[in-house]
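Asks: Okay, got some structures for you below.
Every number in this text was worked out from the coordinates using simple rules, so none of it is lab data. Predicted model, so just to flag it, every value in this text is computed and none were measured. Cβ atoms are built from the backbone, for glycine too; each structure is taken alone.
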Structure I
């Protein structure tokens, strides 16, 4: 089994949201894990934003701890660069263009790598719009709750 992670899935683990232990265990048991480079950037931005918004409520080293956890996770993930292949996939799949930009980049990256690997690729997301897209396009996703 191979996984494609979007930012919502990674952030749920980093921010210890409901179900994060189950998400983390699912992440750990997969042999192959992929995500777009945009996931790492979006996670860093969100960690920084939350730190500044909740600075008074969080301990001093919170942001650094979350970045360290993210770096450990990322070291176990195959990062997909945004390149001409992703751009072609982006344009090739008209339905993708109906999504928000970051979601469309994730779906283009997923679609490209789904064709390149022999294992079943499961899209891991907590984003309800992406889940709807997955259902409409018969894409396996996880978690199915939420």
Structure II
């Protein structure tokens, strides 16, 4: 997913070379961020037992995932300001997107019994999450390149 998002960003910037760099950076950055997030969720889950506060921790950890992925995209663009802004945008996008994903998936899990509709709902909600993350990163890029 990070590779697709990075490639889409490169296409939006209109630079063929950046498509490759951003695709690789997205795959590596969001992949590493996801692994770190999963490890942190497992550690925190063991400590707090996934009580009501676990949802808050999971959203915060997804923000860390987004920050790492956003920073990787900024590194691929080779600009310290872009690293900072994309890191913040990735953190915000992932935290908001994942919070919405958790709420909607909980609603689907409690109401839908058919596996096929459950999968379709999960894919659609995942697309919403991706749109939120893409929007926040896109807004950051638009802000950073408004004078170009």
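Asks: Work out the source of 31 here, i.e. which of I, II gives that when relative contact order in percent (Cα under 8 Å, 6 or more apart) is computed.
Replies: Values: I: 31; II: 20.
Traced to structure I.
Asks: Quick check for you: by mean count of other Cβ atoms within 10 Å over residues 5-12, which of I, II is greatest? It would help to have the intermediate numbers written out before the result.
Replies: Values: I: 23.8; II: 20.8.
Biggest value here belongs to I.
Asks: Here's a follow-up. Quick check: 2.4 is what I get for distance in nm of label points 7 Å out along Cα→Cβ at positions 69 and 117, calculated from one of I, II. Which structure matches?
Replies: Source structure for this number: I.
Asks: If Rg/Rh (Cα atoms, Kirkwood Rh) comes out at 1.02 when worked out from the coordinates, which of I, II was used?
Replies: Numbers: I: 0.97; II: 1.02.
This value belongs to structure II.
Asks: A further question on this structure: Suppose helix-only ellipticity at 222 nm (-39500 (n - 2.57) for each DSSP H run of 4 or more, over all residues; to 500) works out to -17500; of I, II, which structure was it derived from?
Replies: For helix-only ellipticity at 222 nm (-39500 (n - 2.57) for each DSSP H run of 4 or more, over all residues; to 500), the value -17500 is produced by structure I.
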